[in-house]
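Presented below are the structures under discussion, each in the form of structure tokens.
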Structure I
Amino acid sequence: MTEMDPGTLVTIVTILVAGVSIVVGTITPALAEGRAVVRALEGMTRQPEVAGNLRTTLLIAMALLESTAIYVLLIILILIFANPLLDRFF
């Protein structure tokens, strides 16, 4: 196998890490959102009089959970398109 340029190697590793990170970084909030919805619906069926408060709290919690996925996407885009490792080491 021929020698690989260090910049190319860093780019390949960055793309692989970004792919794995986006999968893990989006599955985790999605599972947490699903669990939150299930718990909120269970609470609404047990106590229908507090459904309004649960719904409001659920929407706020889902927005916070979704923001973590957006932050993961932001970091992945920075790693792919403006890779700081290339400037720092090469």
Structure II
Amino acid sequence: MSAVDEQKKIEHQIELATRAAALVRDETTGQRFRSFAEELKRKLRRMMRRGQVRARAYELWEQAGQPSNRDLEFWLEAERQLEDEREERKGAGGS
């Protein structure tokens, strides 16, 4: 299953869980559906973030001349850069 298919599947599951939570009368069951939807949203964010890190690490690797045996270095640098950008956006939004 491709990453896009997996993403669509998770988005569909989120939609179904959210709808089910709104339709059930039992509050405990509704809360379980809402919790499940939130768990799926977190999984989807992690998946999307992993794809962003992969793309950034690849860009960094290409810019460095495609050296071998430095995968971890580029992955960690990509994570750091994306986290810095996220923090900058969060800070700019909070001002």
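All of the numbers you see were taken from the coordinates with simple rules; none came from a lab. Only a predicted model underlies this, so the values are computations on that prediction, with no experimental measurement involved. Cβ atoms are built from the backbone, for glycine too; each structure is taken alone.
Looking at distance in nm of label points 7 Å out along Cα→Cβ at positions 44 and 60, point out which structure of I, II has the largest value.
Details: I: 1.8; II: 2.8.
When distance in nm of label points 7 Å out along Cα→Cβ at positions 44 and 60 is computed for each of I, II, structure II gives the biggest number.
Using log10 I(q)/I(0) by the Debye sum over Cα atoms at q = 0.14 Å⁻¹ as the calculated read-out, with -0.72 as its value, let me know the right label among I, II.
Working: I: -0.63; II: -0.72.
It must be structure II, since only it matches.
Ranked by FRET efficiency 1/(1 + (r/R0)^6) of positions 20 and 68 (r between Cβ atoms, R0 = 25 Å, to 0.05), structures I, II are led by I, which has the greatest value. When distance in nm of label points 7 Å out along Cα→Cβ at positions 52 and 76 is calculated for each of I, II, the greatest value falls to I.
In this comparison of I, II, the computed figure 2.8 for distance in nm of label points 7 Å out along Cα→Cβ at positions 4 and 36 is attributed to II. In terms of relative contact order in percent (Cα under 8 Å, 6 or more apart), the structure with the greatest value among I, II is I.
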